[in-house]
Structure I
Amino acid sequence: MKEVFAGIDFGGTRIKIALIFENKILVERNIEAASQQTFEERLADIALEIKDLLPGTDFKVSGIGFAFPGIVNFQTNVILSKYVKYPGAENIDLNAWATANFGVPLVIENDARAALIGEWKHGAGVGSSDLVLVTLGTGVGTGVLVNGVPLRGKNFIAGNLGGHTTINFEGNVCNCGNIGCVESESSTWVLTEIARKSPDFLSSKLSQVEVIDFKNLFQLSEAGDSLAIELKNRCLKVWALCVINLVHAYDPEKVIFGGGIMKSSHIILPYIKEMIDKHAWINSADVALIEAFQLESAGILGVYELFKQKYK
């Protein structure tokens, strides 16, 4: 009987499920996040999807890993923070779910930290022992590796809250409760609110799009739309200052950038490099700014590595 590992990465709009066999992804599938369902209902669907993905009766699941967008207790496999898409997710016994459905152990890790581990072992961070990973897009996620050890801390928040550090002490209250967070100043969920407050909004082509996201923001910026240019520059500055804070805090060899927005890495990374040269205690030559290699699979590869570490 061949054993496969089932990895699940909970994205903002999609959930990715993959089976790993002999260190490589064997098969994968994306399903809707379907946040109108309860977390318990979505877990039932995920169990069915995993069983459907098994390529034959000679394969069985030997372990399960969740890359989850929140704070989790890696030791006990408990979700610690409330997740807006699935209210009550923190009350579900994930160990019991894995045992009931597959009779196997489970590991859960914060999605950014899991992506960091995936890049460290299989991607842009191979061979390095001091890394910071930043994911940009719907939110701003971060993960940190120091001396070859992922930071977690007493309450499992160490290195994960780069997107919830205060970047504007006169800013709005973030959905996390903090003031002027990197996320609340520069992520997808706040773009429309910021744009609509501008007196130039109605004359901007941003007012004609259904959803203001970074894809159309960068496209309209390149087309010369003045409000799009203003918002793009605002986000670039916030991200750069966030990275400078992370570099000052953790002194990494590399900062790895992930997220769908990295299709515009030719704009983002040179800007951040320039800001480091202007404002950081080190030069940009002292820290490599690189795009993630495993843009789609880092989180799943990360929980796979963590599962092997936890249950070896």
Structure II
Amino acid sequence: MIKEFDITEKDEYMHDWGKFPPFHNESWYFNFIDRPNNVFFVTRLSFHMDKKNSQILLFLVIDGKARIYLKEIPLDKMPDNWEFDTKVKYYCIKPMKQWRIKFENSKINLDINFEGRFSVYSSAVGEDIIASIKKGVIEPDQVAAQMHYEQPMIATGILNLKKKGEIIETRNIKGFSQRDHSWGIRDWVKIDGWNWVSAQFEDEAINLYKVNALGVNILQGGIIYFKDGDRTLIEKIEVTTKYKDDGKTPVSSTFIFTDEKGKKRTMESKTIYSQYLPRPSPKGLTEIYEQVAIFTYDDKEGDGISEYLTSTRH
């Protein structure tokens, strides 16, 4: 029996914190991988209400070339709906089941529908962090206080490439996808490192994470979804990573993970595209490598993201 925090459709939207402690963070993340079309996509919408702003990050990789869009929106400029600016729009069509994202600039028009492939999985257990903060029982800078749920998706839609306002090429997008939604306190530079993986195969999906902070392992786990609707928790993870000559950029990883029944499995990733996303702060530097990867597992091949993070403190 998988024990999860009791989430509802209301949790798809921004939460009412009552007050906003330092390092408050609420974010929505989406990706898709369409290898036949050679198109990869990641976007993250995040709210930092204590700083009175939100941030949109989007990168779209077409034929190996990245188009990156990054924008900060002050609190007083944020509208009441999800259309946060003229270029990127997020729509929750059916809570816990379906989303839509549109992105348009002078060269690109992207319109993608995200449909739930498996049900939502909540990795949070116990009391909601917002309730704990309101009770005053959590320190504001606690790094591990995160509510979090994930969902494997199927992404379908249209990518139009434009030149001088005219459409010159259309690609019909279809690929595996993953989304997550988290809310809590996240002081990035206090996180020593993490691995976050969403690997999808024709008959299974694997989501795992391992987080080290302030010198200790604070979280590790995940879930395996099976085609028949069954699923099992991951409880222990070992990660071995090979890097480029810079000693930082991952090129491949081996994940050995053990499920709740004691069964051990091995999965390997090979990076086919890596996007470097630095997050500097007065206290140090957090470096994120968002890696589009090919995964091999049980003689099967799949697509997904292998996200690697490391921080150095001053």
Query raised in the report: When mean count of other Cβ atoms within 10 Å over residues 63-70 is calculated for each of the structures I, II, which structure yields the highest value?
Result: I
Report summary line: When mean count of other Cβ atoms within 10 Å over residues 103-110 is calculated for structures I, II, the one with the largest value is I
Query raised in the report: Looking at structures I, II, which one was FRET efficiency 1/(1 + (r/R0)^6) of positions 55 and 199 (r between Cβ atoms, R0 = 35 Å, to 0.05) calculated from, given that it came out as 0.85?
Result: II
Query - Of the structures I, II, the one that 23, 16, 10 was derived from, the read-out being semi-axes √(5λ) of the Cα gyration tensor in Å, for residues 191-270 alone - result: II
Query raised in the report: The value -0.69, -0.83, -1.00, -1.38 for log10 I(q)/I(0) by the Debye sum over Cα atoms at q = 0.11, 0.12, 0.13, 0.15 Å⁻¹ was derived from one model only; which of I, II is it?
Result: II
**Report entry** relative contact order in percent (Cα under 8 Å, 6 or more apart) - structure with the largest value, from I, II
**Finding:** I
Query raised in the report: Which one of I, II has helix-only ellipticity at 222 nm (-39500 (n - 2.57) for each DSSP H run of 4 or more, over all residues; to 500), as calculated from the coordinates, equal to -500?
Result: II
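Here, each number is a calculation from the coordinates, and none is a lab measurement. Predicted, not measured: the structure shown is a model, and the values here were computed from it. Cβ atoms are built from the backbone, for glycine too; each structure is taken alone.
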